[in-house]
Structures are given as structure tokens and as C-alpha cells.
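Scrolling down, you'll hit the structures one after another.
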Structure 1
Amino acid sequence: MERRKFISKNIAFGALAPAAYGSLGFTEPKTDKLAHSFEKEDDVTIERVSEGQPHRGKVLAVIQPHCDDIPFYAAGTVAKLIYEGYTGYLIRTSNDDAAGAGASLGERVLNNEKDNAEVAKVLGLKKTYDLNYRNHRMDEYNIQDIKGRFIFLFRLLKVDTLICYDPWGHYEENPDHYITARAVEAARWMAGMRTDYPEQLEVVEPHTVREMYYFARGPQLVNRVVDISRFIDIKVESNMVCKTQGPGGDNGARLRKRLAKEGKKLAILGNDDQTANFNYIKEFVLDQDRIIGEKYGLDRAECFHYIGPSPSKLEEYIRKNTVSI
């Protein structure tokens, strides 16, 4: 898997994207500056952890095509938002039937489903929804069907915020990634319209998702950097439970055993499989989090194309100008 190399090469471009896009006439997406603790650096909002569970009562949808996508790109942010009070749900669109070596198709599907459930458990998510489209074949499905299922889930769960692949990310080669992203972006606003899938309204109410954290494998407009320094160990654990596929799982233990056969040893891999897997993932698999963090003066960070509601100018005007009578 070459994800780590890919993002390392492109992170510099992504971090500079807001300025570059501005020069081409693009405007920065609106941001919800009331919802999070933040600072501004070069048109990028740095989001830090907030205490006191300010998001208690809000719902987070964590959406991934494959069971190792969120662990690699956004698990730190998921853990942070859950810590801040969100109730979260994990939605996986593919059945991962093409992922995992040395097993039958049915075994791969089952193993990845188990891994996905473990990811949800590690991240503190309440429930998983597996949509079970064929792996790497999502572009052959009618996207309206996928959108309809997302619309129902967004309405049912009353989702406030979602995390998913960026529908506007560049050079994405995996059809599961870009089809999922496009379906999510369309569904999240259609869910609030009474004219779309009106038959659903017999059991659910219209509900629009208004806050999105979009991540990408390659260049994208980056306007939000989330400090995940306090949650990096949870992110590591979410990668450790992806045993069937991905760069995490048991790869650290395998490396330790391979080196031992050669009469060699890496101190960082320790003396047992658990330590080897944990440190291998933290130091090598997730090195992109360190690269992003260093750019913004943080220990570890994740970057996003964030879209959310703007603060009310009317309410701000009223706050500043009303007088008692």
C-alpha cells in the first residue's frame, strides 16, 4: 500500500492550496467559527481540543469506503470530536471483498467487517452501518441508489457533522473513494428537502447536514488543521485493529520477526508483537501526521477541506448595538 508515500509527497501542496486557489479566483469555504477552539494562520484554521463537551447532543457520521480509510486519514479528529461530546456512527460503503490476502472472498468480507466493528469500538462510535457494495466496483452502481441510502441515514440519525473523502479532491484513482464522496455531498443537503425521497418522510423528518470535514489522498483545498496530539494513541489503536488490510495491523510484528531471522533488531519495535505493531504504526505509518503538525507548530495534526455554517451577521450586529429600553 502506497498511501503514506502518496500523502507525504502531496502534503506541501495541500497545505498551500488555499492561497493558490485564491489567486485563481476561488473563495474559501465558509467556516463555523463558533463551534470550535481555533486560531488563524495563513488562511488555515487550527482547531484545538475543547473541554467541557461543547458538542454534547450533536451527531457525527464517520463515512469510509474501506475499513482502513478513517483510521489512516481522520481517526484523530474522530476521537477528538467524540471526546468533545458527539455521538458517532460509522458508515462503510464497500464490503472490502478485494482486500486481504490468503483467504476466500467470503472470509475477506467477514474479516474486514469484524475489523470495521473494532475500528468503531476503538474510536468510541455507537454503531456501524455496512452498505456492502462490491469493493473497487462502486462506479458500476447507480449513484442515486447510494444517495438514497445516505439520505435516509442522515435523516434517521439527524446527523450534524460528517467526516468523509473530499468530493473535490484531485487525482483520486479509487472509484470507491470518489463515488462515496460524491454521493455523500449530494445526499447531505438533499436530506433536508421534502421533495427528495418523500416516501421516507413517513418514518423520518428532513434533515440537512451542515458541517463537513473532507479529507483526501492527494492535493486538495486545505482550510482546517486539527490538532490531534492528545489522540494520536487512539488513532494508532484504530490502525492496529485493521488486521485484514492497510499499512497497520500486524505489520510491525512481521517486521520484527523478519529482522530476528536475519539476526537483527530495531529497538523501537520492542520485544513483543503488541509493542512492535504500536510503535511501527505511530512512527512510520502515521508519519504524515507529524509532517502536517510540524508545519503548524503542533506535535500531530490532520488536515481537511472544512465546510460549515457562518456565524450570523445579524446576531452579531444585535449583540453589539442593542440598548436597554
Structure 2
Amino acid sequence: MEHFRRLGDVPYPELAQSLKDGCLEMSLGPFSKRLKANNSQVTEFLQDAYRDVPVRTKLGDITDVAVTIKSPSWFRQYVRRQVVADPGFIVPAVPLPVRLSALSFEMGLNLAVALKCCRLVSFHAAVVGNEKGAIFISAHSGGGKSTLASALMVEGYRLFSDEFGLLDMSNSLLVPYPRPVSLKGDSINIVRDFTGADWLTPVLSDTPKGDIAYRRARPSDIEEADKKLSSKLIVFPVFTKGARPVAKELAKSEALMRLIPSSTNYHLLGQGGFEALTAMVAGARSYEIQYGNTDDSMKIVKDLAAGVGL
């Protein structure tokens, strides 16, 4: 069986052919992913955003997730030039222009994990950590979780995930899933200023979500994707431009009730999901933070992290 290689070391023709044949296998955190796309935009995006991820160009025995980027119809393939992500099951999806194939790919991966993974409790959250524990950042879209996670990476925390917090039901530990961090609108320039332009992909303009770019996971984040951690700090950020920075500690019961709606599969997992979530909340301190800029959010979170020994 073929050994895994760093994606950036796979020659472009081999990578493109493997994608076209539906044989590209990507090892990403707890998942093995089978990818298919006859699309140069997807190939180039993978070479850029996923350059340090282990892949093989011939399939192994088992894959957890399969995602195909394809045209929804003959007309949209040759006339309107659109693509859609097929995660292996019927789900409503808006076709996107071919130039936004990278966004379609990312959306397809998100759908596949959110709706098919039932061995881990999944939450819409960003997670970073160090050797002492993890910071779990739960926020609605636009709440600033991706910007905050990117800033904490610069402070020495390793990236677990941006779109998903994944909780192991057997031990209530958070499972790394280091994928590129999705940045939107003003966050792109903010993160570029403190992390450097070399770590960001080119901007996708005029998407349904506005301008989007991705901050790559570092090689060290990917190499440590087998190291789980317990959550020590749970943060619910609320960004309001110009707001005075405030941190309010939450009762464990309130934190629990806020996290349940953010899970994509909690309602399917029964007692195992409940016990894992309650154990995670019991072992952490939880805060809502309100802030008006990234510097304020960083100061608050660094102070809170120090207070729990991170």
C-alpha cells in the first residue's frame, strides 16, 4: 500500500490525475478523506492551503468521508460554468461559479463531517491548545472566533480546528482537526497584519459570504494531530465594534445550554454525547467575553487562560 506523503511534495500532474480518478486520500485529524474533482482550481487550492497535509494518490482500505466537486448538470458544466460539492448524500447546495471551487470544496468537507460523523460530538467552534490544555471558542458566524484563534496561534497555541470542536465520547478529550482557518471580510487584513501574508491564501472575492481567505495550518499543528487535550477554558466571544472589553463568568449549567445548540450531532448521540459534554464543561471555566477589537479580545483571553493555568 502506498505510504502517505506531504501533499506539497506530490507533483501537480499526479495530484490532478488522482483527484480526477477520485483516488486522492487525505489524512486529516481523525478522518481519512477521499476526494474527487476534475478541476484545476481545486488542485491549486489543495497545493496551497493543504500543502503540509499527508496524502496518498491511491486509495487505502477505508475512508471516513468522500467529497466530490462536480457540475450539477450538463448546462452548468459547459454554459454557466458552476460547481457543487457532493458529500455523498442528498443535501441542498447552491451551485457556485467555477472560480469559487475552493469555497465549494471547503463547504463540502464541512457538510460531510457535520452530518456524517457520529463517533465524536461535533460543535461549531474553534479550538486551540498547548501542553496544559485547550481553549474552546464557541461563537455564531461573525463573532470573531476565527480571528481570535489565529491570534492565539501567534501567541504559541497550536491549532486544533477552526470550524469544528470535536469531542471524544470515550474520555471527553478534544480531538485535533487542523484545517485552514476561514477568514472573512475585515478579518483577512487583521490576520494578515499579525501573521504575515505568506500564511494566507489568495482572497476569494464576491462570494455569498463576502471576501474569504484561508490561514494555513502550520506543519507543527498537523504533526501533533494525534494529541488530544482536555478543555480548560470555554469562551463565548461577542464582537461589537467599539465595545468596552468585558468578561463574565458563566455557570456550568448556562455554558452547557449554550453549547448544545452549537452541536451538529448532539441530538443523535444520546447518553454518550450528554456525558461527554457535561464532563467537558465540568472540567473547564466558561466565560462570555464582549469586545470591540482583536487586541482587547486577546488581552481578555490571555488573562483568562493564565487564570486556569494555560
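Largest in distance in nm of label points 7 Å out along Cα→Cβ at positions 53 and 109 among the labelled structures 1, 2 is structure 1. Assuming -10000 is helix-only ellipticity at 222 nm (-39500 (n - 2.57) for each DSSP H run of 4 or more, over all residues; to 500) as calculated from a single structure, say which of 1, 2 it is. The read-out comes from structure 2.
Suppose you compute mean count of other Cβ atoms within 10 Å over residues 237-244 for every structure in 1, 2: which one lands on 13.5? Structure 2 accounts for this read-out. For relative contact order in percent (Cα under 8 Å, 6 or more apart), the highest value in the series 1, 2 is held by structure 1. If Rg and Dmax of the Cα atoms in Å is calculated from each of 1, 2, which structure is the one that comes out at 19.2, 58? Only structure 2 yields this read-out.
No lab work stands behind these numbers, since they all come straight from the coordinates. Note that the structure is a prediction, hence the values are computed from the model and not measured. Cβ atoms are built from the backbone, for glycine too; each structure is taken alone.
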